[in-house]
Structure formats: C-alpha cells, structure tokens
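Structures are listed in the sections that come next.
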Structure I
Amino acid sequence: MFSNTVVSIVDDDKDVRQSLETLLNGKQYSTSCYASAEDFLESFDPATAGCLLLDVRMPGMDGLELQGVMQNRNWKIPVIIMTGHANVRMAVEALSAGASAIIEKPFRRAELIESIERAIVQNQKSRKSQARWQELEERFQALTPREIEIVDLVVAGLLTKQIALELNIGDRTVETHRRNLMRKLSANSVAELVTLRLEHRSFE
C-alpha cells in the first residue's frame, strides 16, 4: 500500500494486537506491535514514517498520557485512538492532543483502513513539509546578518541604491552581498530569491 511506512499498534490486549496485525499484514501494511505505552516509548523510532493505532485504556500509562509524552517529545506520527468506551470528554482530549481519528471497538474494517490511509497521507505531507523547511533553513542559516538584511529589503521592493542608503553602505557593497547571498541560496533571479524568502517565512 504505502512503501517505507509502518503501522504501530499499542494495545495491552494480545488478541487485539494479533487480530490487527493479521488484518493489516493481509492489506500489505508493515506493522509493529507493543503491549504497553512504556514499551512503545522505549522501542519506537520517531523517524519511522506511518501512523499509530493507540488503545486509550491500558494499565500503567494510558493512551492519552502517551499522547502527552509524544507531544512533549515533538513526535509527529499521526495517532488513531481506539476505544471501547468513547465519550465526548475523551474525544476532545484526544483530538486536542493531536489525534487524527477516534474509532470505537469493535470497529469496522473499512473504517479502520480508511482512517489508517488518511493518517499515513497526513504523515507523508507533514514529512515533506518538514524536509522542505529544513532545506530552506540550512540555506538561510548560511547567510550573514547583513545578507539577511539585504534579502529582506529586496523582498520589500527596494533597489540597490535604496538599500545602500537604508544601510549606509556603498552600491558596490550591496551588489557584492547580493551576489554572495544569491549563490548561497542557489537563487537564479530576484523573483526566485523573493519566492524562497517568502516560503521560508511561511514556516516561522
């Protein structure tokens, strides 16, 4: 279905884990099972793409508490809450903590698969966005403070002479900085430079 993705399953009920694993493996999903929230936190690699099927009521740390820990650790994996005791308060808490869906046990297979597919697509988009932000951040981190000033003045629509007056430096100095920053950002035109800076700001 989705290459290089794993559906992680956290449920203290062995029968539920095995049932879900059999179902998802039959749908060509890779799975990884955990008997408790503590086991998941100890073994899970947050770089793993995919989603998490999480039981809300478990001994020890419950599903909502695990969500809180994941938030604190900035783990971005989408969470699908599984519960046999859904209620409004629990649903609000789970969704506020970032759950992508809540499904009630016993759940319909079609509903489960649909929720997983949506969560994985969400995860893929999030990872692409994060990768793009890191790429842009690395480029702009390579600029000096003066070069950043010039970038922002170019984005504001100022010409070379206006930038020189604004910063109290010579026209040639501005041009030298512009050449250097264009090279560092791999920008081939002013339009491309402006587009890169606006895109970079959109992540802030």
Structure II
Amino acid sequence: MKNLRIGVGITGSFCMFETVFCALEALHAHGAALTFVLSYHAQELASRFGTPAQFLQRMQPLSAAPPVLSIPDAEPLGPAGLLDLFLIAPCTGNTLAKLAGGITDTPVLMAAKGHLRNNKPLVLFLATNDALSANLKNIGILLNAKYITFVPFAQDAPFKKPNSLVSQANRLEETLAAAMQGEQVQPLLGGGAAGR
C-alpha cells in the first residue's frame, strides 16, 4: 500500500462508516495516500451514526488532499491521472445501480467514470439491503465489467435482511493489491460476519 494513490468515494450507507473508516485508517498507516470524494448525501445528511462535520473531521488526518465535494471538482481526477486506484466504500445500492447504468450525477460517480477512462482499477465495497433482489442484476453487470472488482461480500443478517450484502473489511487490502494486478480476489463470496 505504500505510496499507492487511492481515491476513496464515500456514499451514504451511514451504518458502515465506522467499519470503513477503521479500514481506511489501516490503509493510511501502511502508507497509502488517500483522496476523499463524497457523494451529496454523504456530505449533507446527518444520521444517528454522525454528522457530515464529524465525518469530515475524521477524514482530515487521513487525507492527501482536500475532499472533493462537487462534480466539477471530481471531473479532473481522471484526465489528470491523479489516482492509481479508486475505491467506493461504502458503495450503496443506489450508487451501484447508477454505475451499472452509466449515470454520472454525483461527485463519486464522476470520479469513478473519469478514473475508468484511464483503464485503472475501480474497487467496490458493497453495503446494500437490496443486493440479492433489485440490485443483483447490477452486481452481475459490474462483475463482467473490465477494471471493476469487488471486495468480497457476504450476507450480514441473512434471516432479518436476506437480500442484504456487505463487503468484508478485513479483506480490503488484499482486494486492492489484487486489483492493482488486474485480478478479482477470491473467494468472492464469504460467510460469517460481513463488513466486520
């Protein structure tokens, strides 16, 4: 991870922010240079998990650059080739569906689109309650897409939320390393405590 320039797209799966931030702090400790890009929901909505101001404060010591908060500011990331890898963590079902459909209406999606034009890896850290229902087709589309890989995922609450999938934070670093080699880390489907 040392000196790897990683863009981190933060979208609005607020319940996963603590898990994601712990994983990002480990990446930073191993020498990765992180540039944050926030969806509009991530930068505007407060929830029982915290406020945007609290999240921005937590990002600050991890950041190699000021956070990207608008589509115009996200657009140059791709053409300028500023990142080695782009990670969307957490990746909501909404972002997943838009990415599969080619919709670019948030800073995170613009950054992802610009990054993919350089034939560089885009890694998705899923956190969505409809992964095994409405969004399953979009997972299939993106699994087939060039340069897009997934952090391995599992059902986080199979009896209470049987359609929900969450990526496994303890497999993030190996996924990023594999993505830099153009590979999808395996096994992709895990069991047990997803996201933890």
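At a glance:
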item: Identity of the structure behind 1.6 (criterion: distance in nm of label points 7 Å out along Cα→Cβ at positions 75 and 99, calculated), options I, II; result: I
item: Test item: percent of Cα pairs over 31 Å apart calculated as 8, pick one of I, II; result: II
item: For semi-axes √(5λ) of the Cα gyration tensor in Å, for residues 83-170 alone computed as 51, 15, 10, the structure of I, II it came from; result: I
item: Test item: helix-only ellipticity at 222 nm (-39500 (n - 2.57) for each DSSP H run of 4 or more, over all residues; to 500) calculated as -18500, pick one of I, II; result: I
item: Among I, II, structure where relative contact order in percent (Cα under 8 Å, 6 or more apart) as derived comes to 15; result: I
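Here, each number is a calculation from the coordinates, and none is a lab measurement. From a predicted model like this one, the values you see are computed outputs, not experimental measurements. Cβ atoms are built from the backbone, for glycine too; each structure is taken alone.
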